[in-house]
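Given below, in the form of structure tokens, are the structures.
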Structure P
Amino acid sequence: MKTVVLAAGGTGGHLFPAQALAGEMAKRGWQVVALTDKRASAYAGDFSGATVETVPSAALSDRSPFGLLRAPFEILAGILVSRKKLNRLKPAAVVGFGGYPSLPVMLAACWGGYPTAILSPDALLGRANRALANRVKCIAANFPLKRFLPKDMSKVVYTGNPLRPEVVALADAAYEPPAADEGIRLLVFGGSQGARYFSETVPSAIARLPETLRTRLDIVQQCRPEDLGRVRKAYDGMKVKAELAPFFADLPQRVAWSHLTIARAGAGTVSELAAIGRPAILVPLPHALDDNQTPNADALVDAGGGWSFVQKKLTPAKLAALLDEIFATPQGLTTKAQAAKALGKPHATAALADLVEKLEKND
């Protein structure tokens, strides 16, 4: 049985695509081993058909002097541990999904001569992937790469970003724009880091809308726990129907339900909006590392699937004016939805699995 090693960071943006590929490769008869850091141990059960092992790692972006001093030694330890594990596993391919825990594994794989690939879910290479781009044999990309390009662009293959099965299941969900005088379904979410701005801006924008439009709204909004009471009071005072929660386990279904989404522009968010085919107003997280969300938003906007705004420039008054304009001509949302869907790659998991098998055969 052939073995594939998946090296992924300990956050969802890196782990979810790795989990999707793990399930696909297991279905194809491969043995799958995921190498990550201790943070991912809680996700071990989500790697369908895979064995999860840990390796030492450290973030070179650590701002503490002690962390920066310790990082090179932890990375070196991670490379040595990874090398030992790879010698034992003898994988036919090693795939990196970004995040600093992937770096020692992928460096050991490159130096060991194994067939290697990395996935870039964002429109620019993350810092770990940047260090590997000129070493690996192949780069699987999601959106057109904008910055930090490899020397050899011929190694870039646009597979898309592997998606959760519940997202893929909604890829054929039809889009119907809001009919005149009927309800308008608005979804707002921003993750733990990005929800605060939306909790402050969106209710204030809604308050500026004409009452005839405001009363048609049906809002689902993610809020930080400490903001729930304030946001609920604001919507109740406007008599606007709103469902608020810190987390929605069925977010893909909510995306498919929506007429319009207001969100951040992480790779997973933009990939899922495109796969399901829903228009969006995107506000890239202003303090994201290397401003990685703006190129993702640009990809959707360039395809015609939505709007993008710098956070400090999207005031409540400007958002209200935009919403008023959008819902005055709702057929335009259908055009945006179709454009978003054209950008989507719901079969990205299979495409990446095909790439892994091709990588192994061409070694």
Structure Q
Amino acid sequence: MKRRMFLTGTLAGTAGTLAAPAIVAAQTTFNWRMTSFYGPNAAFYSTGPGSAKDLIRRIDEMSNGRIKIQFYGAGELIPAAEGFDAVSAGTVEMNYANAYFWTGKVFAGQYFTAVPFGLNFQGLNGWMYDGGGLNLWREVYDRFNLVPFLCGNTGVQMTGWFKRPIEKVEDLKGLKMRIPGLAGRVYQSLGVDVRLLPAGEIFPALERGVIDAAEFVGPYLDRQLGLHRAAKYYYTTGWHETATSSELIINKAAWAKLPADLKAIVDNACAACNVISEAWCQKNNAEAMEDLIKNQGIIAQPLADSIVKALRDANDKILAEAVARDPVTKKVHDSYMAYMAKFDAWSAYSEAVYHSKIRPRT
């Protein structure tokens, strides 16, 4: 009897000893700061389903308050374009943006946001989650002390708003257009005067004629900026951003301090916001496009085939030059393009047939 009591007491004491560190770990709270490229109230990016603030809420709820994140919109703590460096240096723990804003530091970032004439939302997710894209992204960012996450997507964007019709390649020459990233370089090679403007400056510049054309995102967010009041020609399906992903970056040292369960929470919250944000865009863009055509008098149409071909040729040349210069870009490019070839072949049997044969009504 005494032996059983001794063993029971010993085991109970051991269990208590073993449990103590786990209890301490469970009570640890991480207080982090998230900066953003976008303003504190920017629709889709900062507020609404799948946004940065929604991501923060999900992490807080799933972690039962063990990760507390304070959000700072562009300019509230640091300038919009300094998030990459701030997280890399450990000044803040997290930043919300798009990877193509950092192509001056790492050109391969373009592939983790949107490549002109590239993968759609389904295809990009396939490459990221199951085709090696996310692992490559983390490999590329590791030297900057960053851990990246896919945390949102606009789906396909629109080519943009133009004050006058664009019917042939020659119409692009001398055109003053607001457009960022690789697409800006492509347009520039065809004679476009490219301007970089933040969202809040696009409408007044377009209205006053400082620019002749502008690209932002899609029907809902474009209408919110009032772009339809400054230009009536809306060229549709964007060749330049076929599925534009949002990026969360976390300082590598801060990430390493999180226990495994909190890492899993952040990872899964990002994946949820990736899907939820794109769904939000589908619903709101459908309603906004209907309003723009029926009630706002805009003219919505695709670019002419000859213009698309010229843009594609220019894009191919720029990508080829980037790949030849940088082995990191080449590694990412080769992975992306190899996956896209397989995805396109499968789509020819699945999605393409659905849209051309199954879905249409006669």
Worksheet item: Here relative contact order in percent (Cα under 8 Å, 6 or more apart) has been calculated and equals 22, so which of P, Q was it run on?
Response: Q
Worksheet entry | Of the structures P, Q, the one that 21.1 was derived from, the read-out being mean count of other Cβ atoms within 10 Å over residues 47-54 | Q
Worksheet, complete the sentence: Candidates P, Q; distance in nm of label points 7 Å out along Cα→Cβ at positions 215 and 247 computed = 1.8; producing structure is Q
Item to complete: Figure out for me which of the structures P, Q the number 2.7 belongs to, where distance in nm of label points 7 Å out along Cα→Cβ at positions 55 and 311 was derived from the coordinates.
Response: Q
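A short reminder: the numbers here are calculations on the coordinates, not readings from a lab. Note that the structure is a prediction, hence the values are computed from the model and not measured. Cβ atoms are built from the backbone, for glycine too; each structure is taken alone.
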